[in-house]
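Asker: Below you'll find the structures, each written out as C-alpha cells.
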Structure I
Amino acid sequence: MISEKLKTYIDTLNTMDDMMDRYTWLMDFGKKSPTVPERFKLPEFEVPGCQSQTWLVPHFTYEDTIYFTADSAALISKGMVCLLADVFSNSTRDEIKKFDTASLDGLNLSSLLTPGRRNGVYSMLKVIQGYGQYKD
C-alpha cells in the first residue's frame, strides 16, 4: 500500500519536465492540505532536523494502523511532510518497518530540494519509521 501511494506521487511529479513545475506542485499540495490544530503543535510532534517548524502527528487505530496529520511553517516543507503523511497513512507498523528508504529516490529529491530540505525529508521519514516501531 505504501509503495503504491508513493508510486502515484512519483508518477505525478515525473510527468512534469520542468523542475519549477514540480516545486510549484509541491507547494500547492502543501497549501491544499489541512493544517494541524494548534493543540498538536507540540515539541513532541515537531520533526527535528527540518529548516522550518514541521509537525508530524501520529494517530494509532484499534486495527493496528497508523495515520498521520502534518503541517509546517514553510510551504515546501508542508508539501513534503503532507505527501509523506499521506503515503504512510493507514499503514500497519509492520508495513512502515519494511519500507525501503531507497524507494524515495523516484521523487528525485536531489534535483528538487536543497540539501537542507532533503535532510529534513529524511528526518520526517525517520520520525515516521520511529512510530512504526512504537508499541502501546
Structure II
Amino acid sequence: MKTINQPKEISQLSAVISSKCPRCRKGDMFVNSMYGFKAQKMHTNCPHCGLKFERELGYFYVAMFVSYALNVAQMIVAGILTYVITGNTESPWLYMATIFPIVLILAPFNFRYSRVLLLHYMTPGLNYVPAMGAEHKE
C-alpha cells in the first residue's frame, strides 16, 4: 500500500502559541524573538502565504484593548498570589513591589500575544485555509 505524504495540519492553539499566521499556520508573524535586545518587529506580510497582517490602517490599535485585558488579568493573579503567599492586607507597597515588576516583565508577552489573539480570534473573515499551508513547489 502506497502512502501519500500529506502536510501535517497545525492546530489553532499551536499556531497561536508559536505566533504563526492565522491563514496558513506556517509563516511567522514576528521577525525576531519575544525577549531580546531588539524591539519586536512584525512582518508586513506572511512569509509563507503573503497575507497582509495589518488589515487596514491603524488595525493594531484594537490590540491595545486586548493587551489591557491581559495586563489586568495578570495584575489580579499577581495580587491574589501575593496575598496567598504573604497574607498581608495592610501594605500597598508590598503589592506594588510585586505587581509592577511582573507587569514590566510581561510587557513583551502582552504586546505579541495581543496581536496574535486579535488576528486569530477577533478578525471576522480571516479563517484558516488548509491549502495555504501546503508547501510551495517551485
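Throughout, read-outs are computed from the coordinates displayed, never taken from laboratory work. These numbers were taken from a predicted model, which means no experiment stands behind them. Cβ atoms are built from the backbone, for glycine too; each structure is taken alone.
Asker: Which structure, out of I, II, was volume of the Cα convex hull per residue in Å³ derived from, given a value of 100?
Answerer: Value 100 for volume of the Cα convex hull per residue in Å³ corresponds to I out of I, II.
Asker: So distance in nm of label points 7 Å out along Cα→Cβ at positions 70 and 118, computed for just one structure, reads 1.8; which one of I, II is that?
Answerer: Label of the source structure: I.
Asker: Tell me which of I, II gives -14000 when you compute helix-only ellipticity at 222 nm (-39500 (n - 2.57) for each DSSP H run of 4 or more, over all residues; to 500).
Answerer: II
Asker: For relative contact order in percent (Cα under 8 Å, 6 or more apart), the calculated result is 28, so let me know which of I, II that is.
Answerer: Considering all the candidates, the number was obtained from I.
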